[in-house]
1. Output the label of whichever structure in P, Q, R has the greatest value of Rg/Rh (Cα atoms, Kirkwood Rh).
2. Consider the structures P, Q, R: one of them gives 2.8 for distance in nm of label points 7 Å out along Cα→Cβ at positions 158 and 214 as calculated from the coordinates. Say which.
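Values in this text are rule-based calculations from the coordinates and carry no lab data. Computed from a predicted model, the values in this text were never measured in an experiment. Cβ atoms are built from the backbone, for glycine too; each structure is taken alone.
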Structure P
Amino acid sequence: MQDAKILIVDDEVSISQMLVTILKKEQFTYIDTASTAAEALARCRSKKYDLILLDVMLPDRTGFEICPLIRETTDAPIFFLTARSTDLDKLSGFALGADDYITKPFNPLEVVARVKAHLKRKSGFSSEQPSTFYEFGPLSVNTLAGAVKVKGKPVDLPAQVYQLLIFFCQHPNQLFSKNQLYEQVWGEAFLGEDNTVMVHIRKLREKIEEHPSKPEFIVTVRGLGYKFVPKESVR
């Protein structure tokens with residue numbers, strides 16, 4: 001994944017350099033930058049990128065204008081980076097072919113987390129045959145039988161809460177934002193403020209945590225998202 005070629009398109013040099021710095025710290029080595037739409041299009045037509053971070057407000061043309069042109073040259077994930085945060089702007093971005101929409105100011109660690117998640121999916125990282133049985137301390141999950149037990153006692157979970165638990169079991173110790181969880185578990189793009197993920201996280205904690213208000217399995221990483229912390233390894 002660290003061999004991925006990434007293009008950052010932003011006319012604010014400070015933002016471009018910040019993203020370059022943090023991506024390099026994560027061992028990404030092939031990173032190009034562009035400060036205009038014309039330069040971005042030229043780079044995309046001459047080189048194959050694995051992911052593109054695209055600002056909307058560029059000096060010559062908008063990111064909205066050139067996104068469809070870039071999409072003609074590549075199927076790489078395109079992330080919009082922009083201060084335009086209305087629901088209409090986000091819907092427009094996705095309609096134009098973007099894969100993600102990140103509003104400024106943003107947490108650079110969240111950007112990196114989203115970059116990694118998209119690259120893993122694109123590379124088929126998650127296509128390995130998943131386990132059918134998981135056991136983490138008092139929690140056990142049998143996906144073939146659709147059965148969940150805590151301390152040996154069956155636990156009934158609503159369908160979507162169950163799917164959320166399975167996703168966590170398949171990705172232990174990985175941090176996911178609300179947006180990523182919504183996209184992965186619900187299969188839809190996250191288009192704004194929505195408490196769906198938080199509500200389902202709460203329901204899941206009530207079912208599997210000994211003390212839901214002090215969770216040990218599903219921990220909150222403030223400002224970033226949620227992480228499933230297993231007590232034992234997957235069998």
Structure Q
Amino acid sequence: MLKVIINGCSGKMGRVLAKCVIEDPELELICGVSSNNTDDLNFKTYTNFNDIKEVADVIIDFSHHSALNEVLRYSVDTKTPLVIATTGYNDDELNKIYEASKVIPLFHSYNMSLGVNILLRLVKQAAKVLNDFDIEVIEKHHNKKVDAPSGTAVMIANAIKEVLPNVENNYGRYGREAKRKENEIGIHAIRGGTIVGEHDVIFAGHDEIVEIKHTAQSKDIFAKGSIVAAKFLVSQKPGYYNMDNMF
């Protein structure tokens with residue numbers, strides 16, 4: 001059985017992940033880490049990595065970008081493979097992730113849904129063929145989500161740029177001079193209610209529209225995707241891995 005540590009275990013995604021790990025016969029949840037209240041959790045928890053006594057095969061991180069330094073330090077020091085499913089990282093934090101991957105196997109994705117990552121492949125294929133269409137990305141999430149646009153919307157834009165390197169992101173529009181420019185990707189963030197996550201990519205051409213859409217109906221899909229990533233990662237050499245490598 002693979003022994004798992006969950007970072008961010010008291011958050012909404014951490015709790016969903018803990019349930020999925022406990023239900024998986026191939027995994028053992030040995031402990032969780034969280035700075036928030038964990039009294040209602042039925043597994044061992046710590047407030048910081050320094051206190052952990054158990055030895056894990058893999059760490060799955062669903063925490064907050066501000067917790068990056070601690071989880072990277074622990075993973076590198078103990079040579080424990082790390083799955084990062086947290087979003088909201090800036091360029092400096094991303095560089096730290098890349099540096100750590102030189103020492104440990106590290107899996108990083110802005111979205112752990114297998115369906116979303118199939119969507120990315122479809123979007124790239126569409127962008128190759130519909131390269132003269134206007135492209136817009138609309139993402140919808142619950143009203144508690146902090147970062148905008150979503151990490152998945154950024155992934156979509158980056159996937160398009162692999163095919164159309166000259167396009168530029170335009171994050172929403174406002175004002176009297178807001179006419180759409182050529183070679184831009186419009187990215188729009190909607191926040192409301194309890195929307196788990198929706199991403200819609202629109203290719204608008206002359207008299208025709210093509211839409212590619214993914215809807216998350218529960219948080220389980222992200223937890224289960226991260227578990228698949230963890231099982232893949234533990235047999236890999238140090239390096240930076242993502243969904244493309246796993247597929």
Structure R
Amino acid sequence: MENKRIALVSGGNKGIGLEIARQLAKAGVTVIIGARNDDRAASALEDLNSNGLNVQSVHLDLDKPESLAAAETKIKAQYGRLNILVNNAGVFDFADATPSKASINAVRRVMEVNFFGALALTQVMLPLLRNAPEGRIVNISSSLGSLTLNGDPNSTFYAQQYIGYNASKAALSMLTVQLNEELSDTNIKVNSVSPGFVKTDLTGYGEMTPEEGARLPVQFALNSVETGGFFEPKGRTPW
């Protein structure tokens with residue numbers, strides 16, 4: 001167990017998060033899925049463990065700092081370190097819309113989970129990542145968070161105006177950039193990764209399966225030599 005990598009995947013009980021957990025476990029990583037719904041976490045564990053995969057769960061509610069601290073305490077007591085953090089948990093609110101029409105409460109909720117939640121979880125887990133020989137932070141993002149693509153009339157993302165969701169992913173990019181600078185003297189690599197247009201409960205439609213969408217985040221979690229970048233299946237995403 002001493003040489004085995006330990007990964008925490010927030011929102012790992014369904015969708016892309018569940019598939020990231022599955023693929024990391026298949027690669028020999030000890031995976032901990034973080035979920036706020038304990039029943040869904042139990043169902044995910046039953047699925048994964050029944051296939052012989054080494055996956056555990058921890059209660060994780062990004063809205064509740066005490067749950068983050070409790071998760072850190074549990075992981076520290078059991079493993080003393082964390083090699084991989086995947087900030088996957090996120091929400092989309094259909095009351096989100098263009099700046100003139102979006103529900104402020106919806107925008108606030110999306111920002112709270114997608115950005116503030118990822119920042120808070122990263123802050124709490126950084127000491128454990130520093131305890132590992134090398135670490136990886138993968139922030140699950142979206143091309144909708146690209147200011148370049150949002151501002152390009154020829155881009156397919158130009159008309160996708162969801163001020164809360166898009167801004168939350170743009171803010172996540174700033175977290176990636178600044179974390180990369182702050183951690184430049186460490187062996188921790190941090191990247192934003194857009195899985196692609198995946199059909200999940202978050203959107204209800206898409207061009208890729210969760211299994212396909214998990215491949216790039218898993219690649220960066222396991223083998224990334226890049227750091228401080230924004231990537232999608234076709235290559236680099238412009239900020």
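1. Looking at the calculated values, the largest one is P.
2. Here the read-out was taken from P.
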